[in-house]
Structure formats: C-alpha cells, structure tokens
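Participant: These are the structures in question, set out in turn.
None of the figures in this text is laboratory data; all of them are computed from the coordinates on show. Worth saying up front: this structure is predicted, and the values here are computed from it rather than measured. Cβ atoms are built from the backbone, for glycine too; each structure is taken alone.
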Structure I
C-alpha cells in the first residue's frame, strides 16, 4: 500500500484566501460576544448571493483596529501550522476607512501587521489589494494607484472579486494597467460564475499572471491550451466550487483535467470560516475526493510558490522541501 505522506509537511503557498474569512470561528464568537453584537451567520448559505451577504457580516467584528491585527496574526499562525511557507491574503483596505481614517492608513496597518506576523511565525506574507467589481470603476483605479505606491513594500498583486455576472473584467483594464506598470501581479477572479469568456478577458484585457478560480476554462479547449502555453496559474478552490454550485460533485472537478493539459494550478481554501476546510484540509480534499496523486499535489504546491512574487530564497527552499517530501514517501 502506498505511503500516505503528511500533507502538513508539504511546503506550499496559499494564494486564494480572503483575509476576513481566514478568521478562526472561536475568535469570531469571542469578539462578537465582547462587542455585544449578534454573531454573523457564516454557514447555511445557498449560492453566491447569500454567501456574499454573509461575508459582509464578518466585517462587524473588525471595526476595532486591534481586532484586525489579531486576525492577521492568527491567520498567519494557522497558515504556518498547515505547512504554508508563503501566503498571499486578499485584502480590502476600503472596508476599514472608518477605523483607520483612510484607505492608505488601513492598508499601511495591514502591511505592518502582516510583516510582524510573518516574522513571528516564519511565513512570507504578501498582500493582494482587491477591487470590488460591483463598485464604480473609479474606486478600482484609486485602489490600484494606492496598491502600486506600495509595490515592493508588502503589496504584491491586484485582485478583482465579487459578482462576475454583469460586471465584466474588461471594464477594469485601466486599474490593472496601473498595477502591472508598478510591478504588481494581476490576479483577478474569473471563470467561476461566468464561463470561458470571463477568463479570456482576465488574460487579454487585464494581463492576468494568475486567475483566481478559472476552472470554467475547461469548457474551451483553445483557452486551456493558451493557459498552458503562457504558464498562467489558476488558483483553484475545490470546496468553494462545490458549495457555491460551480461543480456538482468533487469527483468530477476539472482540476485533474486541467493539470493533465499542462495548466499550472494551485490549491486554496478561499474562505475557510465559511466553507470549512483550511489549506491543509483542502489538500486532503484534493487527494481523497478530487483524486489527485501525491505527485500532482506536489506539482500544485510548487505552482503555488513559483507562480508568485515570493522571494528567490523562499522559492529555492520550497523547491527543495517539496522534492524531499516526495522522496521521503518514495523511500517509505
């Protein structure tokens, strides 16, 4: 019987995780009790619209700056426990203007908290400033400029989240041009609620280096070939895809098909407090329910490091650690 390698021992990146939803359930309960507010419902949703409403409920307990700092520290600590060596949190500093006074001040506070937590727990941390595709385009341009001014100082990418339907990625080309010119990666959500046309826009109009989700690219063979040829990484979230109705069954999730076609993919938890699994559990889901081999899991782990702006030193150490993880299982 094949050895069962320890998935927490596999060095990995976590690239598709929204900061607020990385909160520990017990922290949510504690903060809500202390602040005397009703605990936001975080389970039992059906579909993306209900999910988005529940996500907004998480913000109520983060109105105090100390709580946001605590969230970041605990999220990085949890990442380290799951074998994460590089984490890229999707952050929305625009949510915290009341607490910090401005978007710039909120982002600077997140950068400093991430730096301190990374040093404390031995994890390299980057921030993906995330625009909301349902808001005015001017808001996205402002965020891009603020993010670009902090390139190389903690901010590594520009993201684009929320409802795809009716909010095409192509509309945000100006914001992503600003980010790319500053050296940030382009990492929009696409190909989750809308099909291949959304992914085409992400790569053609936004110059995507990575696509968050992106699994509906499998519906277009030419698009799959382009993704493989250009080395664009899909930051895939299997459990999220199941619970939001993007796939009906993890046994038929397109991740194996994409990997077989040469598309780079990473494995991610998206919103752990809402969907359940953390990143190590998501790797277990990919092994036991999606059907990936350990070699494929190692391939995804390497993509989750190599496809980012993580430091060269970290990339070298992660490559050696992934190779050692595979070799240990082979020796067993």
Structure II
C-alpha cells in the first residue's frame, strides 16, 4: 500500500521540532522534515533520480534494510561489523583519555556504533552519543538500541551544507569521535563528501571511516534476491513490481583516483507507466532510466588517497578485515588543521 499522500491521499504529517521515544532519556531533534522529504521525493522522480536517503525513508524500506542486515544475509555488513568489532578497543585507546561524544553520520540501526560505545565505556570514558540520519525509522531504532548511553538523535540531510553547519555548531567542549562506517561514504560522492565531513572536525576531533575493497564477488553481493528486495522497496511503495521493469546493476570505474569505482543501478520500465505521486501525475516511459542510489568501492591505496587528498585527513590507525575486503581508518585533521 502506498504511504499517506500517494495517489492523492492526505500528505504525511510534518515532524514536530523534537520527538520523545519510549525511553524518556532519548530525544530526536528534527532538521529534515517529512514535508521536505515528500517535496524532494517528487522533485527527484521528475528528474528520473532516486537518491540514497529515499532508500531508508518508507517503513517498507526500513524493514527491508533491517532484513538485509540480518546475520549472514549481507556479507558487506558482516565484514564491516567484524572489522569494527576487532578494532574497537584499539580505536578507543588511540583517542587518549577524558570524555568523548560519539557522532554517527548515517547511524542506521546503530549496531556498529554500539561496538565503539561499548569499547569506550569499558575504558571508563562514559561516552555521549549523537545519531544522525535522514530516516526517522532508523533513528528511532538507533536511539532505542543505544538508550543506556546518554544521547540523542538528529534527523538531518548529510548532503545539506546548512545541516552540516548546524551539526558543527552543536559541538560542546568535549572532543568528538565521528563515525562514518558501513561503507556509508560510498553512498555519496566520496571525494566531495569527505571534504564536507572532514570540515566538521576540530583539531581535537577524530573520524573513523571505512570502505569496501572490491573483489571477484562484488557484483554478486548486490545482484542477488535479498539485496534486490531492499533495492526495490522504494519502487514497491510507488505501486511497482518487478513485472513492471528491470532493476539493472552496472560496475563503473571513476577516473579521478586509481581503483576508485562504483556499483550503479537503475530501474528501466518494460512499458509506459502512469503513476500518481502525492496527487501529481508522473509518467515513466518504456526503456528510460530511473537512476537509483549507488555504492563506491576502493582499492586500499585509493581509499587512503581520498582521505588525505580530498578530505585533508591524516590516518592515525588503519585496519583491514581478515579477508582484505574492508578497510577502516581512524583519522585526525591534517597538518593545516580545521
């Protein structure tokens, strides 16, 4: 069934400035409203594009993502989780002493964030936590699952400079550890995004970021039934099924850095499709492409080169997954400072 507002129904409600969850210690502040998401969703579809944030917007998409990340279902989630689990204590030790605020950029369900929070807690740091995401559903999950720590959520668009400026302005005197894990950076344009995220760091702050190293089974990790269910979820919310068109995955090289590449995907209708989105007509013509979200991959050297040259970051600690397919780096601002 389409969400409220589809096919001419009433629009979804606009978020209040803040929302309390079941645990009274948990608070979610809102910069990115549902009204804005609704408007941008329609604008994006008119441009034949479906950006990253809309893959976690609809409840159906959230459920599909959580199902994809179930144990053993999504190998890249398991690789990233395992790498962070094995590196969490070393990262906590590298941060020195004193209190720290953990800020998760694209928090998802916070399962990976918990590994760092627990490592910091074991070291006696009593960390604060701020989950940042565009998805209300995932923010609620993240905040509930980390509720034993002092923290809150921030509903924001990480591609909006004003939202990033607001995030930086929220910083207190405590050093911050920014998390950008689960190959989250790969869902953006990595050189451009790491420049923006790196600008959040003060000299005392750190950033833990990871990335996927491609291999012979990279395409199989995306073009499979479980991932296709997740990838197709936003289209199902438009009333589309796989009988209406093909979901196509393409592996592309990016010439800006050696061994930088992305897995792109698009939806291609089998026939002309006449849709109504929030009461507005939209026609998808047979054979045209609706561009969908993508995922960047790196060679190890390309990953570190992007961090240093595009982000102005200095990697302090670099760890790889046991199979060599994921790499993580704990970084500080480069010599020029921030």
Structure III
C-alpha cells in the first residue's frame, strides 16, 4: 500500500487487506497508530515528508528514486496506490519508466477524480497518465466510475468505502427532534445551507435541535450565522468527535444533513443510514445512488421544497438499514475485489 498511512482511509483498507495478503506500507508521511497494531513495524516505511495538502509541491517527485528503490526491495505482487494524482502518479512512473514489475491498483478517493483534474490541463494529464498505467482502478461510487471511464479505459471496480458491520439500532432510541451534521466546516460542505435548511424545519417545530460536529475554517462565520437567525440555543457546535461519540449521536438522531457541492459516496452518509437516520442530501449523482427522494431520504433542492419530501420515519429507518446491509459492508466488498484481482492477474 502506497499512500498517506496517517489517514483513517488507509487504516480501513489495511484492516481488510491483511486478511488476504502479506501487507507492506510505504508512507511519505507518518503512520496511524492503529496500523501498527495489525502490520509489523518491519513492514512499514515512513518518510515524514512535509507535503502541501493543497498540491503544487514536488516533494514526492524529488523522492521518486527512493520510492523506486524501496518498492524493488519489497518486490510486491501488487502496489495499491491511494490518491491518483499524487501517490498514484508516482507508482505509475515507477512502473512505466523504470520497468519495475508489479500489478498496479489505483484507488480513487474522490477529489483526485472529481476536483483535481479540473484545476488545470496539467492535472488532467497527470490523472489520465496515472489511470492509463494501472491494471485496475477502484472507485467508491458509480458516478465517480463514470468520470474515470471518460478519462481512461482501464478496468474500474466499484464498491463503496463501507462500514465494518451493521450496528445495532432501534427506532425507539430515536429523538424525533434531533438533527445531526458532521461534515467539515469548510466551503465545499455548505454548512451554512445546513443551518438554513434546519431553520426552515425549526420554525415549524419549536423543539427541533441540531448538533454540528467537525471543525474547519468557516467555524466562526457559521456561529455568527446561527446567532443572526436567532437559533444559537438550538444549534450546538461540538467540534471533532470520536467515532464512538458520533455513533451515539447517529443512534439518537432522526435527521442527518450532508449538503456538499462536490462529493462521492460519503462514509458518514453510510453511517447515518446504518443507524436509520433520514438523510437530507445535496442533489449529487453519488447521493442519488443511495437515496430516493421522499422514500428513504430527501434530495435537497430549495429550503421551501425539501420539507415536502421528508419520508415516514419507520419506513425510512428500515429501508436505510436494509440498503447498508446489502450494499455497504466493507469486508464483503473487499473480499469480492480481492477474488477479482487474484483471478484477473493470476495472483496467488
């Protein structure tokens, strides 16, 4: 696995892949402490580079020969690169320019396909190159797979970045007056629109409350909006929460807001559905893969119209849990992916 091993995304993949492969990790940054519990330290290389999260740096390219040497030493059957326009690009260069032999899997995370290639012509070229040099690409939504297939003809396997298991949940635990939002407090996630949508509901129900978790650059601005519309006593900003703390709120919440401008399948959406919440979502192709407007959730169009499409609570609770059980358990998806990989490329 080649990518930022500090990320919970890499941790989640590693937890499943160790069931099927002898896993090594090459991370230009550090490593998540939980990865050290499942993979021997001797199988992990970290470089602790200083990388610009907004892109535009050449720190990875400067280490190209080091990455090549480390991969040759490990001699893997498969290199699984995470994030196509950075680690995926480096892995593609190592495979094509230096002729190092391995099966290359490129795993798309979302913005590397849906946002970064649109930033410039150069980024689009890098994305196409990285995809074309892969044996297979993984994607977490049909919408993102469609975008990938417009950029490259490389085989694409689609499965959501799902959950470890279906959690226990009961409709009796739900607070009919509780709403939850846990997307980042940054521009793309439109938490201001979440507040305004909640306000439309709150003015019809004086008992309704909203918990906003997570943090970001717009926090102070959002708190000010809350004050200006007179809902400070009904909207609580919690900041970052642990997984267990979030699960407790999912369990009690009836409504879940996620209104980003751009997104693939969000893990937090799958978590909310697994706990039987009613999702209120922005009108994005990936969201429509999970929610039918008015049946098991709401596709948000306007502050006025969305209120007409809120489904019956028990029906939505049962339908959403059924969907997650059938389509979004990550271990099942990884098993199918691994079998496909082994059969397609004769990997034992």
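Participant: Can you rank I, II, III by distance in nm of label points 7 Å out along Cα→Cβ at positions 132 and 188 and just name the one with the largest value?
Facilitator: Working: I: 1.8; II: 0.8; III: 2.6.
Of structures I, II, III, the maximum of distance in nm of label points 7 Å out along Cα→Cβ at positions 132 and 188 occurs in III.
Participant: Still on this model: If helix-only ellipticity at 222 nm (-39500 (n - 2.57) for each DSSP H run of 4 or more, over all residues; to 500) is calculated from each of I, II, III, which structure is the one that comes out at -11000? Working shown, then result.
Facilitator: On the way: I: -14000; II: -9000; III: -11000.
Source structure: III.
Participant: For percent of Cα pairs over 20 Å apart, for residues 76-203 alone, which of I, II, III scores largest?
Facilitator: Numbers: I: 45; II: 42; III: 57.
Looking at the calculated values, the largest one is III.
Participant: Work out which structure the value 4.1 belongs to, where distance in nm of label points 7 Å out along Cα→Cβ at positions 28 and 308 was derived from one of I, II, III. Don't skip to the end; give the middle numbers.
Facilitator: On the way: I: 2.3; II: 4.1; III: 5.0.
The read-out comes from structure II.
Participant: Which of I, II, III yields 39, 24, 18 for Cα extents along the principal axes in Å, for residues 180-251 alone, as computed? Don't jump to the answer; show the numbers that get you there.
Facilitator: Values: I: 39, 24, 18; II: 53, 32, 18; III: 31, 27, 18.
Checking each candidate, the match is I.
Participant: Identify the structure, out of I, II, III, from whose coordinates Cα extents along the principal axes in Å was calculated to give 56, 41, 40. Spell out each step's value before the answer.
Facilitator: On the way: I: 56, 41, 40; II: 60, 47, 37; III: 65, 39, 37.
Comparing all candidates, it corresponds to I.
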